[in-house]
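Multiple structures follow.
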Structure 1
Amino acid sequence: MTLKLEDKKVIVAEVNDAASNAFSAVVADYRGLTVGQMTALRAKARESNVYLRIVRNTLARRALEGTAFETLNETLVGPTIIGLSMSENDMGAAARLFSDFSKDNKALELKSGAYDGKLFVGAELDVLAKLPNREQALTMLVSVLQAPVSKLGRLLTALKEKNEEQAA
């Protein structure tokens, strides 16, 4: 299906706007996925606040120009689906979505990802997929801050018990 120049400009503008507001991006080859699988992927993307779009590679390259995801241009080869994490609270959502979906659907082949201007390829995508969401990060921070206090509490309790034993 041929697109008119106006339609191409609209697609480029939409993807560029989404990429400008996104926190991370993932590019995958969707060749071999059925319509049902693509529908399931899109539904999960909506739940995870991930912008998902199948775009021609030339249009995607133009759309990503001037964004932090321009590094993805070299991996835009073949049938491409782009996922953009739109939530500040879950910056690795797109990578996690594609990674989890590719475990059950071997036809989805992850090509690359980008975060903060850095390109992630192959096994490096797991790093991007394992980025904690806001709640997980806050939980980790609290546990790190709580550890010294709890150790101090256990030390004081042990000293108190030791002094009581010596007094008795």
Structure 2
Amino acid sequence: MRVFYSYLRLITFIFGVLIGVQVPHFVDQYGKALQSHAIESQQALDEFQQEADRYFNGDIEQLIAYYRESGDQVFSEGGDSIDAIYQRNQQLQQALSNYQQSLRSAYWQTFVGPQTDIRSEVVTSYTYAIQLTPHAMAIGLILGLLVAVIMESLLRLLLLPLRKKQTGEQHG
């Protein structure tokens, strides 16, 4: 039974390592998806920015206001559409800027404060890969150790009543 327990601990550790080495790759994939969406958003906004440059000294908010204040319902609703594109672009540019500040901020952006639609997209299309960088290996080993310790602690807690029962039978 002790050999089985040793193998179970080893398997748990390896499982944790394999999960851990996926983390940097996932963060990288999230960053690439965020960057792609930001570029696409900027391209969608560029046509309107050119209009704003020509007629409103580059102020796209004045262009949006002009569209909205138009007596024509089509133009008025067009202002709402331009504003939605503009707001999304601002949101994505800020998220990308936060992501690119540091390694810590990239992880924070990915797991704590993500663009949820983009993270969901990455989760859906994620392909498993192992990056053999020192960073990925360190995270893999740390996560492997954490998973192994947590699983062993839980197993010990679950088996504690059995140990007390066996100890009581040996003394009785």
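Rule-based calculations on the coordinates, nothing more; no lab input. Given the structure is predicted, the values throughout are model-derived calculations rather than measurements. Cβ atoms are built from the backbone, for glycine too; each structure is taken alone.
The figures follow:
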item	result
Cα Rg over 2.2 N^0.38 Å, for residues 51-114 alone derived as 1.11 - corresponding label from 1, 2	1
Entry that produces 16.2 once mean count of other Cβ atoms within 10 Å over residues 35-42 is calculated, selected from 1, 2	2
Test item: relative contact order in percent (Cα under 8 Å, 6 or more apart) calculated as 27, pick one of 1, 2	1
Entry that produces -31000 once helix-only ellipticity at 222 nm (-39500 (n - 2.57) for each DSSP H run of 4 or more, over all residues; to 500) is calculated, selected from 1, 2	2
Comparison of 1, 2 by Cα Rg over 2.2 N^0.38 Å - largest value held by	2
P(r) over Cα pairs in 10 Å bins from 0, in percent, for residues 99-154 alone from the coordinates reads 19, 32, 25, 15, 9, 1; which among 1, 2	1
Parent structure of the calculated result 5.8, given that distance in nm of label points 7 Å out along Cα→Cβ at positions 11 and 83 is the read-out and 1, 2 the choices	2
